[in-house]
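Each structure below is given as structure tokens.
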Structure I
Amino acid sequence: MQRQYSPEDVDIVELPAINLAVLEHRGAPAALGASILEFIQWRRENDALHDTSRTFNILYNAPENTPPAEFRFDLGAEVRKPVTENTQGLVAKTIPAGRYARLRLTGSDDALGASVTYLYRHWLPDSGEELRDFPLFFERVRFYPDLPEQEMITDIFLPLK
């Protein structure tokens, strides 16, 4: 069942800078599973599992209208120490401090596309806000396999000026 959002579902939050260790997935969305496995391996080796380190995804383009070879998606774990050279190829990146529109999605990732579309096509034009030059990103607050898909929580962040 498709969730219907309203402007009250979106709040404006101020975030501090968030330092990440990032695995940069480049290429077909269908190959994302292999990147996720590499990312999980790095987390295990660096004591950065999701119960001690927040999880983020940075989305550079939409999979449904991007040629597979040009798809970009970052898998990130919040870190408090420098990212050192590693066999999985993770690099250091920072989500910049600033204002963000936040929309919470509870349930399966199947609704992510519709949630992002609501933010861009409906909420943003009606809000009077302007986008800042940084990609949309997700924080995976609670996710599978630790709980059933219908109980997953994903916060979607849209950078604002």
Structure II
Amino acid sequence: MSNIREIVGYFPKRIQKGLEEIFSKVSAQDGIILLEEIRIRSGKPIILKYTNQEQILENYIPSQEEILETLQSICNNSIYSYQNQICNGFITLKGGHRVGITGSVVFSGGKVTNINYISSLNFRIAKQIIGASNRILKHVLNVEENTVYNTLIISPPGARKNHYAS
């Protein structure tokens, strides 16, 4: 629950108040712990994505100014100092949470140099899943030599890399 509170603190007061009201009505067992994403798009309802469903908040439609205010908050009022992360399309927050950024991409020399007209932010909530690696650990660790095999774990977005958790 505290990681949700950290994230809510980045939003403008109007949105913070609405999210806190929604989260106060839901216990960890009923869904807060299952919250995976908070999607905010300029002029469209906020979407809360849980493990098995989405909740559309029709009463909370952020303005373009609120999107930029949120971005300013994420960047500690210094967007310029986060330019490299923004060019990668996301910013990593304290606690491992990530905020995906959508806007108009500026290319120079074949690489992204900026993202302008930012229109949406997608907060991906980090969470620890105890035991997620148990079944694959024997394929990652070389116990005899006390080393780690070169390993890359991949899956499409939303396909859950913790699929093999016991």
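Computed from the coordinates by the stated procedures, all read-outs in this text should not be read as laboratory data. Here the structure is a predicted model, which is why all the values come from computation and not from measurement. Cβ atoms are built from the backbone, for glycine too; each structure is taken alone.
Things to note:
- Ranking I, II by distance in nm of label points 7 Å out along Cα→Cβ at positions 4 and 148, the structure that comes out highest: II
- Parent structure of the calculated result -4000, given that helix-only ellipticity at 222 nm (-39500 (n - 2.57) for each DSSP H run of 4 or more, over all residues; to 500) is the read-out and I, II the choices: I
- Winner on distance in nm of label points 7 Å out along Cα→Cβ at positions 60 and 76 once structures I, II are ranked, highest first: II
- In this comparison of I, II, the computed figure 0.7 for distance in nm of label points 7 Å out along Cα→Cβ at positions 100 and 124 is attributed to II.
- Given 17 for relative contact order in percent (Cα under 8 Å, 6 or more apart), calculated: source structure among I, II: II
- Here Cα extents along the principal axes in Å was derived from just one of the structures I, II, and that gives 57, 49, 25; the source is II.
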